[in-house]
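Next up: the structures, one after another.
Computed from the coordinates by the stated procedures, all read-outs in this text should not be read as laboratory data. Here the structure is a predicted model, which is why all the values come from computation and not from measurement. Cβ atoms are built from the backbone, for glycine too; each structure is taken alone.
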Structure 1
Amino acid sequence: TFYFFDTLIMAGALWVLVKYRRALRWSDWLWALILGAGVGVGMLFATLFTPYPFFKFVKNAPEQALLRGLGTTLATLGGLAIMRQGGPVQFHVANRNWKKASWGVLVGLTVGLPLAVLNVFALQLTQSHPIDWQNPIAALFDALQPAIVEEIIYRFMFWGLLWLILRNSLPTQSVWLAGLLAMLIHNYSHFDELFVQAPLVALGMGAAMALLWGLPLLVLARCRGLESAIAFHWVQDAARFLAGF
């Protein structure tokens, strides 16, 4: 399910890039390349993070590195092009607003840390798996993969794309409605297999995940910027990787 939506979002990013490429600054291209290269290289050295095979074809680390790097670059460019049109999520680093970017990261970490601890306890209960401490450096490093990639694709690009689609017909509601739709799609994509086995359980778990982890991300991305959402997401995965989940 993730890769089905990822593919649709990449197609949308390509359309946005063609349509609004003139709105991009040279520094936007630079940041997109830096993020894409960072994700790609990081994937080559990841030891605790293993992404799902892309449509069951792309499986090994070099292929995943290339795919994730290119996808991150394209989604970043699309998200930045939307941001230049007044989009719902700001990437403060791209605007060289280091103060807002730093403050956003701090807020994201502060809000995210207690929920990261809660997530580890929840994983212990749902998976009946004791904590198995892992290399902390690997946990901190590998957590950047899902944090950067998913937040750029779903919170930055996808939210912005849905906003573009809705803004003319629903000018006052489009920002939060688009964000809510993007959040629900992202959340429930985690439970595609469970939907087949136990749909009611999947609905309940998805709703709980949306309430505890999806809504904070939504508010942080909108009010504090992309950096804040990435920081929140990063601390969730860093904690679970560290604990062996």
Structure 2
Amino acid sequence: MKMPSWKNVPIRPGKRIKSFIIGFRPSKYSSIIFVIFFIGGFLFAFMDPAKAQSTFDGGFLLNHLTAQFIPPNEISFQYFMDQFVFFLGKVSWGIFSNNLVVSLECIFSGFLIIPVILINLFGFLGSVFYFLITKFGAFKGFIFLFGSFHLVFEVGAAILVIDAFITFYGTLIDSLRQRSLKRFKHRIWNEFIPLVLRIIILLAIAAILEVFWSTWWVYILTHPYISWIDFYTGVYSCVF
């Protein structure tokens, strides 16, 4: 009896979606690398705070964030488009496109993973966490960092970048050993490309949240409270 080909077996959309979502879960080894460098950054700041501060620029998480506002007389559709799409949306797009280019450079070069991801992101966050704790206390330092939700997605994307690098070059080496172009194309299409798509999605979410949430979050923790809608309808400049 001839068994049906897997190509002829329909895959339900629900299973496809579930499989794609599960794919956002990084590998165990890449996750361990993140933990090691995060703790390393924390210990580095603990043992030598002065050197850690000179090594890592805290950005708007540590430096004083100053925002300037011009409240609108009325919120028209045109004002909404100008403020939220052409101004704030453009800022988000700039962050996303820059992070995507850097991520692709890390994937295909490999060596950039060390300074860009392991040190300047994972280690940086560990050091920043230490400085936030010493500056604001353990509880406020925790909500300060982990309430900046864009970092969760940036870290997730960065961990997947490591997985994508391993997948791409592991596939290339394996295919060369097997002398099989078909094997290379199959694994690239079914393993590597989905990883890159997930990285793009995470980076897009991170860029949107960095502009439309985390900036406000950091501001209200270091300044008198202002509502989200008042902040974003009036802000025209943020410097730190």
Q. To which of 1, 2 does the computed value 52, 39, 37 (Cα extents along the principal axes in Å) belong?
A. 1
(Q) Quick check: -20500 is what I get for helix-only ellipticity at 222 nm (-39500 (n - 2.57) for each DSSP H run of 4 or more, over all residues; to 500), calculated from one of 1, 2. Which structure matches? (A) 2
Q) Out of 1, 2, which structure matches 10.0 when mean count of other Cβ atoms within 10 Å over residues 68-75 is calculated? A) 2
Q. Upon calculation of relative contact order in percent (Cα under 8 Å, 6 or more apart) from the atomic coordinates, which of the structures 1, 2 produces 35?
A. 2
